[in-house]
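Multiple structures are listed underneath, in structure tokens.
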Structure I
């Protein structure tokens, strides 16, 4: 499951011309937000109508990036689709001036606006390994 979700994030990045560094930031962000599981929300019962891998209780946050419909990320049905959610994350990331030069945790925080802005940093090593391994396996070709 988690590998498939990481692959979806990487494919979305490739489709949007995002370089490897952006993919690493995205995977690390999803690792922190959802442990790379596509989570529905108990607060938003509609989200449980879509394929999901567990649930959470954090406001109306859904999907791999725990994006909120109430803050403009998109409709529930779309946010529950990993590639759509990743694309929305990338759209936000690419709007951050200098994102590719800043520490991963600052870039992720600039997009996510988390209550725990430093939390993303601990996932950088694992996210780097995951992204590089999946890219080497040709995940963007599928």
Structure II
């Protein structure tokens, strides 16, 4: 049976895996999906025009997110220890949290630029970051 700390990293892995799969789905969904998920009109138009750039970028993000899921699984003990596990888990956590908090300067200095997409994606990233943080803190000494 998994320990409580493992449960947090298992949840972190699941969240990153879902995000990775969503990015793959966006590629197949095409321009409407790029628009819906807030990728911007340039990415959506490029996808509509059949350019490879949006798919390459989006699949690259999916690959990174899948790697992050693997690191969380490794931290949970379900995969063999990956290289630099402790520090990668800390970095992944920091990226999620910083991405989530990056909206704060916009709220302060450029509130008109804050979109619903920025708000909900920031909340999601903070949530992902907190789950990673709790799991990583709980297993830190064991890594």
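Numbers at a glance
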| read-out | value |
| --- | --- |
| Structures I, II, by mean count of other Cβ atoms within 10 Å over residues 65-72: label with the highest value | II |
| Label whose coordinates, when helix-only ellipticity at 222 nm (-39500 (n - 2.57) for each DSSP H run of 4 or more, over all residues; to 500) is calculated, return -25500 (choices I, II) | II |
| Structure from which 32 was derived, relative contact order in percent (Cα under 8 Å, 6 or more apart), options I, II | II |
| Which entry (I, II) yields the derived value 1.6 for distance in nm of label points 7 Å out along Cα→Cβ at positions 73 and 89 | II |
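Taken together, the values in this text are just the output of simple stated rules run on the coordinates, not laboratory data. Note that this is a predicted model, so its numbers are computed, not measured. Cβ atoms are built from the backbone, for glycine too; each structure is taken alone.
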